[in-house]
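**Student:** Some structures to go through are shown next.
Please treat every number below as a calculation from the coordinates, not as lab data. Here the structure is a predicted model, which is why all the values come from computation and not from measurement. Cβ atoms are built from the backbone, for glycine too; each structure is taken alone.
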Structure I
Amino acid sequence: MDLTFLQNIEENIIKKELIHPRDKIIAMISGGRDSVVLLYFLDYMRKKYNIETAVFHLNHMIRGWEADRDEAFSRNLAERLGFPFYYRRVDVVKIARERRENLESIAREERYRIAEKIRKDLGYELIATAHTKTDFAETVIMHLLRGDSIYGVLGIAYKYDRVIRPLLSVSREEITVFLKKNNLQWVDDSTNTETSYTRNYIRNVLGKHFRKIGGDDYETKIMNLATALRDYVETSERCVAREIENIVKIKKNKLHLDLMGYFHYNGGERRLLIAKILKLMGIDYSRNLISIVENFLSAESERFNYNNIFNILKSENEAVIWKNVVYSYKLNINDVLKTDRFIIEVKKCENCSFEKSKEAFYFPLESISFPIVIRNAEKGDRMIPFGFKSAKKVKDIYNGEGIKIWDRDDFPLVVSGAEIVGILGVKRSALYPVNSGSNVVVEFRRVNGNSKIY
């Protein structure tokens with residue numbers, strides 16, 4: 001085998017410090033030409049740098065016999081090269097239909113989710129994908145045509161978190177030449193020629209026109225431009241990170257923005273700050289969403305909800321931003337629930353010494369239906385508070401206790417059967433007064449989560 005091509009890839013990834021001696025890597029393999037080259041490259045690196053590699057293949061169960069063929073091919077290739085082989089079969093069409101989400105997005109999400117689980121189970125450091133320079137250029141073009149935020153046109157990073165892309169320095173055409181020159185086999189996905197998919201249309205239709213205008217190396221030109229743009233963005237992000245520390249605090253999963261400090265900046269600076277804020281909150285955003293948030297912060301409106309994804313509430317000097325969260329947990333006696341917001345323990349107690357507390361609610365054992373449900377409040381919820389004879393709206397109880405709207409998900413409801421019997425940390429229901437017999441206690445503790453942003 002002519003190793004010159006693999007040596008050129010090696011030189012690039014060593015320069016970028018993607019792989020080090022004795023690294024442990026999960027290779028995500030489809031059986032296509034790019035992933036075959038990735039596996040041969042990792043085999044080359046294993047012999048030279050003593051790295052350890054395992055192979056993961058996801059059968060999406062989309063293309064019938066062809067999907068099974070890809071799985072068998074990937075298994076045989078891994079075994080022939082002496083790599084451990086892991087695979088999963090997931091009906092992504094069914095998942096996409098149930099969630100009403102994009103099929104390609106679901107397939108990608110499942111690949112990475114399962115690969116990450118395997119990585120953790122094996123104690124490996126990295127996940128390697130077979131993205132190429134061609135994939136990089138197609139991604140940039142796709143985001144340009146969508147008019148996405150600047151982050152979309154930065155392309156694919158060589159490394160993001162635990163994921164590395166060793167083949168980004170080479171094009172699909174160069175990979176095909178290498179495979180044919182060395183008589184190496186691969187399998188093709190028949191859907192790659194279907195132009196109904198955006199990426200395939202760019203590759204099979206628009207690519208020819210880009211090559212006419214930009215030359216055979218148009219992919220390299222796009223990558224060079226995006227890489228230069230990435231340098232500018234990373235520099236600006238470092239500057240924004242220094243500035244944002246002065247105007248943003250995170251308290252218990254909520255972001256508090258000092259509006260006086262925010263309005264000190266000009267329009268372009270504000271948009272960079274908003275992009276950073278949304279990124280810190282883990283919210284996918286576009287140029288359009290940044291503009292929407294910017295307009296709201298400058299308007300007189302006090303409350304904003306974006307597609308039930310996140311909320312903003314403004315006061316005179318502050319804006320609080322928090323993500324929508326929906327949770328529901330079922331607990332039985334002796335169960336302990338730990339989340340990033342609170343810890344709840346359910347215990348049985350005989351002849352309890354009852355103490356009036358917002359953090360421990362006692363109920364007669366025979367009156368409570370198990371499992372109890374711990375959930376956040378929903379519109380229309382009502383409860384009879386202790387000391388009252390009639391039901392009140394749960395939101396009015398929160399208001400009366402001075403619980404801020406953005407903190408309410410940190411104080412969950414306790415539901416027994418069809419009845420709300422308490423708001424943990426706030427108020428117990430008047431239902432089911434305790435007795436001297438067998439009782440159950442629901443203990444509650446909030447988790448501290450204050451932090452600064454750097």
Structure II
Amino acid sequence: MSTTLIRNGRIIDPACGLDSNGDLLITDGRIASIHVDGDPSPPADDSIDATGCIVCPGLIDIHVHFRDPHQGQGHEETIALGSAAAVAGGFSTVCCMPNTSPALDTTEQVAGVMQRGRDAQLARVHTVACGTIGRRGETIAPISDLIAAGAIGISDDGDGIADHAMMRRILEAVASADSCFMQHCQDPEATKGSVMNAGPLATKLGLIGWPASAEEAMLQRDLELNADIGARYHAQHLSSGGSVELIRAARAQGQPATGEVSPHHLLLTEDACSTYDTNAKMNPPLRRREDIDALKAGISDGTITILGTDHAPHPAHTKAVDFAAASFGIVGLECALPLYRKALIDDGVLDWPQMLAMMTCNPARLVGLDAEGLGSLTEGGPADLTIIDPDLEWIIDADAFMSSGRNCPFNGWTVRGRSIKTIVAGAVVHDRATAVTV
């Protein structure tokens with residue numbers, strides 16, 4: 001029997017409201033006991049000194065792109081590299097989106113991604129499967145089979161479901177399977193050729209604008225369809241203040257609707273595009289300061305409940321082109337934690353327990369991983385933990401990322417807060433002190 005004692009940490013478990021200094025004992029990959037408020041701890045084979053650090057459930061990101069499988073796409077990222085990036089950023093569990101090649105629309109593809117995740121022996125890797133075959137929006141995917149095969153949610157991420165009747169069928173299937181649907185809210189007709197936020201700056205730059213109404217229109221349509229279905233509905237990577245208002249109203253009416261926001265939509269505005277920096281090209285696009293304020297208000301009042309990175313690595317050559325032709329998206333796993341700290345804690349929107357809830361128990365509940373004991377610190381549950389130095393100051397260096405992607409608009413930023421150890425099933429899979437991912 002192997003035992004490890006994590007000593008003298010600030011133990012935060014938002015799932016049960018725990019926030020106390022103490023020790024946590026791990027035995028054979030599971031949490032054996034938690035000792036706070038002077039409760040004496042038992043001896044252990046090994047110990048980890050967490051003085052001055054936060055000890056919390058392993059971080060969970062339900063929105064990543066690991067590009068695997070990637071037939072014909074030329075992507076360099078793999079599940080192994082993506083998993084290494086995840087644990088380096090403090091994430092013990094990630095959920096892969098299905099916009100791969102081929103798309104994750106068969107039980108075999110779902111099983112394959114999960115197996116490659118297990119083979120990497122780093123983060124826990126789960127999958128979100130397609131709502132339609134090939135993500136083409138024409139034929140509904142075998143949703144119940146995909147969920148039975150292990151998919152923790154359904155999405156055509158990268159594209160929204162444009163057809164109303166198809167969207168209703170998918171919501172009904174997801175509700176019947178007691179799963180969740182994650183929508184990429186984008187009206188395709190309103191965003192043809194769009195590359196940045198619509199407005200005077202796009203006009204000045206000679207770029208086609210992407211109106212916020214394109215996000216809001218699909219979100220409103222979905223919420224109206226779901227009003228009498230009651231599926232767990234999750235709006236991904238929100239960028240518009242109007243979207244916050246729509247979700248707030250739906251939740252007030254009792255609908256199980258949730259929203260997610262990413263670091264870039266909390267810290268950057270459309271002004272980042274003013275120099276044609278392709279690292280500022282996002283889907284959805286960076287918007288205005290007023291939208292950031294509305295997103296933060298939605299986080300503060302509980303309308304937005306989940307933080308997701310939308311980690312999207314791209315080969316360098318797909319960003320080193322004209323802005324209009326460049327790929328959308330950025331990498332995010334390895335610098336998300338301090339960026340969220342900067343946007344939310346330093347700005348007085350949340351405290352550490354509230355922010356960590358959006359990165360642990362809230363996402364776990366949405367996709368059902370709480371049933372596996374993830375997202376919380378439960379005696380007898382899996383020992384998935386993140387140890388965070390909340391005040392460690394460091395400079396983001398994209399060239400040092402574990403991910404193959406270097407497409408990061410935050411490169412060179414000085415930030416505070418970093419995961420120093422990531423533990424999965426009791427094993428240290430990343431140790432900042434030695435810069436080793438096991």
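**Student:** To test your reading of the models, identify which of I, II gives 194 for volume of the Cα convex hull per residue in Å³ when calculated. Could the numbers behind the result be given before it?
**Tutor:** Numbers: I: 194; II: 128.
Here the read-out was taken from I.
**Student:** helix-only ellipticity at 222 nm (-39500 (n - 2.57) for each DSSP H run of 4 or more, over all residues; to 500) computed as -12000: which structure among I, II? Write out the running numbers ahead of the final one.
**Tutor:** On the way: I: -12000; II: -7000.
Considering all the candidates, the number was obtained from I.
**Student:** With relative contact order in percent (Cα under 8 Å, 6 or more apart) computed per structure, which member of I, II shows the largest figure?
**Tutor:** II
**Student:** Computing distance in nm of label points 7 Å out along Cα→Cβ at positions 362 and 426 gives 3.2 for which of I, II? Walk me through the numbers on the way to the answer.
**Tutor:** On the way: I: 2.4; II: 3.2.
For distance in nm of label points 7 Å out along Cα→Cβ at positions 362 and 426, the value 3.2 is produced by structure II.
**Student:** Moving to a separate point now. Could you figure out which one of I, II the value 0.90 for FRET efficiency 1/(1 + (r/R0)^6) of positions 26 and 106 (r between Cβ atoms, R0 = 30 Å, to 0.05) was computed from?
**Tutor:** Of the options listed, only I reproduces it.
**Student:** Check the numbers for mean count of other Cβ atoms within 10 Å over residues 138-145 across I, II and tell me which is largest. Don't skip to the answer; put the middle values down first.
**Tutor:** Details: I: 18.6; II: 16.1.
Once mean count of other Cβ atoms within 10 Å over residues 138-145 is tallied for I, II, the winner is I.
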